[in-house]
Structure P
Amino acid sequence: MSALVQPREGELKLNGLRVHYFEWRGRGQRPLVLLHGLRDSAYYWQDFANRLLDEFHIFAYDQRGHGESEHAPGGYLVWAFAADLAAFVRELGLERFDLVGLSLGSRCAMAYARENWHRLGHLVLVDMGPQMARRGAVGLKEDMTSSASRPPSAFSREDALAFLRQQWPSLDGPSLERYLRNAFVQVDDGAYVFRYDRRLADITTKAAIVEIDFLWDALTRIRCPTLVLRGEESPILDEEIAARMVSSLPDGRLYVFVGTGHSLPRLRPEEFARVVRAFLLDRPLPAP
């Protein structure tokens, strides 16, 4: 296995919070910003970023309450996430860029693009809409609220690395070690636990209902080319919601990954990279 390109790292102060980010540089020059999902972190994109470095200059940050960024006493509704994205691209001087958001990142991207679509060359919304399919919403709420009230799963260092290796067989040793530091934190007894603010459970409850109409309205205002990606077996984004998303978007398209679930960049890394690359470069999408 050839060594993967490791990103450089930085920190910014955004809306009063310390935010940690990665920047991948290769031959590519086109700015591309990647937004991870709930309970994840920015290094999630290591495999995907390395597949696109011939065309793109890539940025990803740990969203508030995730990874190596600070927790947010002010909360986690979608407006706060979108304000962080606006501040992030402003601090980096990105006047125009492409944007890919997965799950929670898709909701942030929709909220940001509502007023800022003119700054986006292309927008990719990955397996999350303004609302979740009922099955996924119920399951996520149960998982998040129970894990918020009990001690999180704890791993030894070896077990944490084994977990990441099983999830990401394409990553080399240095990448797994860096992922460990980004996605886990070592607690007082030496165990490693997932690195996110347990108060993020709030956004899976009724507190986030106010976001739904806002995000459906946002889709009608986003005029840049937008691609909705859905896993055929995903409990989060069902066929009905995905179709409504595309019909709401002034310039929307849909691609369905056959026989797979929610975490598309991990579950179908090669296909995901091919599809996103084709869309961002205004090429025909490959057949599913």
Structure Q
Amino acid sequence: MSAVLIDGVAVAKSVRAECRVRISRLLQRTGIRPGLAVLKVGDDPASAIYIRNKTKACDEVGIRSVPHYFDRDCDPQAVIDTILRLNCDPSIHGILVQLPLPPQFKVATILRNISPDKDVDGFHLYNVGALAVGEAIFPPCTPYGVLRLLEHEAIPLEGQNVVVVGASNIVGKPMALMLMQRDATVCICHVKTRDLAQFTILADILVVAAGHPNLILPQMVKTGVVVIDVGITRLPDGRLAGDVDFEGVRQKASYITPVPGGVGPMTVTMLLVNTIASAERAAANLHVSMFPGQIAGSSAVKTA
């Protein structure tokens, strides 16, 4: 058998079309255009590429992106002050701090200063804690994108054995929580897991986010497994590789994501979705604050 390829580029294109419709409706109804502030510190080449891709994606769907650039040796307080100002700016609905940050920064401190209502990356402690009880305002973008891919392919999660390889705060841990909320049985493996294959061979769905090229080999998975490869590494010869031996594993899997072109496009796309959702929430809150009596009266009539 040869696996069905899950085309992240095509799914992302479809979701972005939905984003354009939502923004058009929001503009017509409220005059509000979603705004995303992007903060970058230093001149890391990879960060520059990521920000360029995010800015291009915003332009594509109609989100206003507002860049804020800082020198690598800047005082962290300058970044915090900018975040606090953006928290109060009604035209900004999402705040993104591009990681990694220079050594003088404490990442947790920086992220903690972002308002949970504008934390479209889903990294704030409030959102992380809320995710644990199933009430996150904004799901982290990469796990959110993985779920959308699974939903697009109509792959059931309830009762399935799911193995997540990688326990990062950005992907592995939130991925496990989001899968459990959909009644999957989840096992998390990590760098110190002994005999990784004894776990991966049991997976109905395998999500790999370890950052280790070709970690998962064909003999480590069962026939018919669904494989989501989140990892991406640039090899010495310049090629991009995932965490899964793609050519070998695709002969046993039922579905598989490629690298590149799988999860990556969805991560950026779900950032757009979260930013639009934030703008819609802001518009709803503004309407309630402007017309509290009208809203209460309407509700009373409906109840009666």
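Readers should treat all values here as calculations from the given coordinates under stated rules, not as data from a laboratory. This is a predicted model, so every value here is computed, not measured. Cβ atoms are built from the backbone, for glycine too; each structure is taken alone.
Brief remarks on what is shown
- Structure from which 2.9 was derived, distance in nm of label points 7 Å out along Cα→Cβ at positions 118 and 166, options P, Q: Q
- Among P, Q, structure where Rg and Dmax of the Cα atoms in Å, for residues 102-237 alone as derived comes to 17.7, 51: P
- Source structure (of P, Q) for helix-only ellipticity at 222 nm (-39500 (n - 2.57) for each DSSP H run of 4 or more, over all residues; to 500), computed value -13500: Q
- Among candidates P, Q, the computation of mean count of other Cβ atoms within 10 Å over residues 190-197 that gave 18.4 used structure P.
- Highest-scoring label, criterion being mean count of other Cβ atoms within 10 Å over residues 6-13, among P, Q: Q
- Each of P, Q could give distance in nm of label points 7 Å out along Cα→Cβ at positions 78 and 198, but the derived value 2.8 comes from P.
- Once distance in nm of label points 7 Å out along Cα→Cβ at positions 230 and 254 is computed for every structure in P, Q, the highest value turns out to be that of Q.
- Structure with the greatest value (metric Rg/Rh (Cα atoms, Kirkwood Rh), set P, Q): Q
- When relative contact order in percent (Cα under 8 Å, 6 or more apart) is calculated for each of the structures P, Q, the largest result comes from Q.
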